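**Student:** Next up, some structures in structure tokens.
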Structure I
Amino acid sequence: MRGAVLYGPRDVRFEERETPKIMKPTDAVIRISATCVCGSDLWPYRGIQPMAQPTPMGHEYCGIVEEVGSAVTRIKPGQFVIGSFFASDNTCPNCQIGYQSSCQQAEFVGGAQAPLLRVPLADGTLVATRDVPSENSIPNLLALSDVMGTGWFTADAANVKPGKTVAVVGGAVGLLGVLSAKQMGAERITAMSRHETRQKLAREFGATDIVTERGDEGVERIKELTNGIGADSALECVGTQQSMMQAIQSTRRGGYVGYVGVPHGVELNVEQLFYAHEHLHGGPAPVRRFLPELIDLVWKGKINPVKGFELTLPLDQVAEGYRAMDERRAIKVLLRPTR
């Protein structure tokens, strides 16, 4: 088969790769219905995260089960499934408290920008929908695999509650953090964005205010909007020093910061946090915890995360998808394999 391989900075190729197959009794192989380019893919694409060798890309996926290993009992061929970017057994102590991305058997699931994907620990990792969805529903379900699941986790980690004020820092994940905060009942949601298209979408997802300023000026605007107090919750969805400090400093005393942006060069002043009484919680999103609830919300038409995909391309144009996101011509790019 042919799939996306990153060779180095801004060098994505769609080329021949080994076809996935069952390697362990707990594996499944799925035929991809849709995949996409993640904002975190841009770190190695831009050369900020070094790569030792050419690497198959993609970790967001949904599709039809083609084959399962002999030990797989819950997932069946023919089912439409969604999975997380971390495989998990969903039974270990960490999984049982809802942190499947820290499963004792956790394994990163990569190589999804291709027609077929091997998924380890299939019974614990994959969640089947009640029926095979329509073509129009597939992008909404794909979003749950990472970007929506991660947006939901950052809102959950930031203790978003009905009637609370929320500040959101970030791109595609941040937009779905806005949607998550709205669904969780937040009364006032401020999206911190300079990008006009993202501002418009943030409004559609439930943002009540937009702050275009960054750094100290952005923090001051949040304080102005909250009568000098700061937000009850802040969602950090980028992973830079500036974005993390903007989230922390925008939060009131005793407030909560949920952070899911993969950190690059972030350093924290623990003394500052100590006297601010702030709660910080985050990390790789345990998407598997939220999949059943999120699938139900999509199935009932209560959330529509597909709006976060600005551009849809055939899978063999994956390199253009990376360029579009790198150049900020698209918030997020949906990729559909050619049938």
Structure II
Amino acid sequence: MSKKYFFEKKGPFPLKEIIKIIGIKSNFNAKNEEFEINDFQSLDKAKSTDMTFLNSAKYKNLSMQTKAAACITSVNLSKFLPSSCIFVNVKNILFAVTKISKMFYPSADLDVPDVNLLNSENLTNLYKNIRFGKNVLIGKNVNLGQNTIIGSNSIIESNVSIGKNCIIGSSVVIKNALISNNVHIQDGVKVGLKGFGFIPIKNKNLRSPHIGRVILEDGVEIGSNSTIDRGSISDTIIGLNTFLDNQVHVAHNVQIGKNCMIAGQVGFAGSSILGDNVVIGGQAGISGHLKIGNNVKIGGGSGVINDITDNQQVMGYPAIPIRDFIKRRKKNGK
């Protein structure tokens, strides 16, 4: 599932060219300098010819097992790398990640509208057993499963795949996405757009490329006017039979497990991972890079800023176990 075919990939590049782009001096031997890096990938997806990055000890278990040839990180974090991995020391890890991502995927930092769209009325021979509304636009190499319905004024951009028996509402935009069978996407949803990723530098913000995808597994439902951002390096994934209510925002790299229920106006910051059977009440906020366990229940309006283990029920800001939340309210006379 790690193949990135929505964006043209450049390379391979020798390591010496990469470190020149990020502006550091080489302290590698000649063999390492000439080593060709094929791609830039996450710690768990990187292969033996790829480069990766480590910016937090929270990911040390992944970094210790990475197969990457080289890793961008800091001196303090380099101890979490395998001995075979070339350590590339940088002062600003995320700045270096942005520069290298753009080197391999130069067109992934902006969402340029697809210029290869055709009206579905001209594609009836290509897409049999598909029902289209009015003014539906379809890009190149789009796969649509049998008995799928696409509502009026929707846009399915190039290389998107949609499975069987799906219902895509009106005024929906889908790009950079792989959608399985029996998925329901209601009106106004936007799937696969670039996430909110940038690096503040002097006098401007440097946009971070988003080379990942959105993956919607079987039976997923996405409520009206929700937004699902594609991944930055890895993918954004919504698991089997998970339902999102209206106006939910899922940021880049978020992974939501199976059979989850997410109420309206919930917001997920980037790279948080949710287990299975999670229930979240309306207007709750989930901070970035968190791990939410299985069978967790989060009360409406809560602000989650720490990891939550399996089978917990939490509420409030910051979110705490619900019994403690009720005791606190009683103590305060509420």
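**Student:** Taking mean count of other Cβ atoms within 10 Å over residues 162-169 as the quantity of interest, name the structure among I, II where it is greatest.
**Tutor:** Numbers: I: 24.8; II: 19.9.
Biggest value here belongs to I.
**Student:** A value of 8 was computed for relative contact order in percent (Cα under 8 Å, 6 or more apart); which of I, II is the source structure?
**Tutor:** Details: I: 18; II: 8.
The read-out was computed on structure II.
**Student:** Right, something else. Out of I, II, which one gives 58, 40, 37 for Cα extents along the principal axes in Å as computed from the coordinates? Please report the intermediate quantities before stating the final value.
**Tutor:** Values: I: 58, 40, 37; II: 67, 59, 38.
Corresponding structure: I.
**Student:** Let me ask another. Identify which of structures I, II gives the largest calculated value of distance in nm of label points 7 Å out along Cα→Cβ at positions 106 and 314.
**Tutor:** Numbers: I: 3.8; II: 4.4.
Going through I, II one by one, distance in nm of label points 7 Å out along Cα→Cβ at positions 106 and 314 is largest in II.
**Student:** Using FRET efficiency 1/(1 + (r/R0)^6) of positions 98 and 114 (r between Cβ atoms, R0 = 30 Å, to 0.05) for the comparison, can you identify which of I, II gives the largest number? If you can, show how the numbers build up before the last one.
**Tutor:** On the way: I: 0.50; II: 0.80.
Largest one: structure II.
**Student:** Out of I, II, which one gives 2.3 for distance in nm of label points 7 Å out along Cα→Cβ at positions 154 and 322 as computed from the coordinates? Can you show the working numbers first?
**Tutor:** Working: I: 2.3; II: 3.5.
So the calculation was done on I.
**Student:** One of I, II was used to compute helix-only ellipticity at 222 nm (-39500 (n - 2.57) for each DSSP H run of 4 or more, over all residues; to 500), and the answer was -8000. Which one was it?
**Tutor:** Working: I: -8000; II: -3000.
The structure behind it is I.
Laboratory data are not the source of any read-out in this text; all were calculated from the coordinates shown. Since the model is a prediction, treat every value here as computed from it, not as a measurement. Cβ atoms are built from the backbone, for glycine too; each structure is taken alone.
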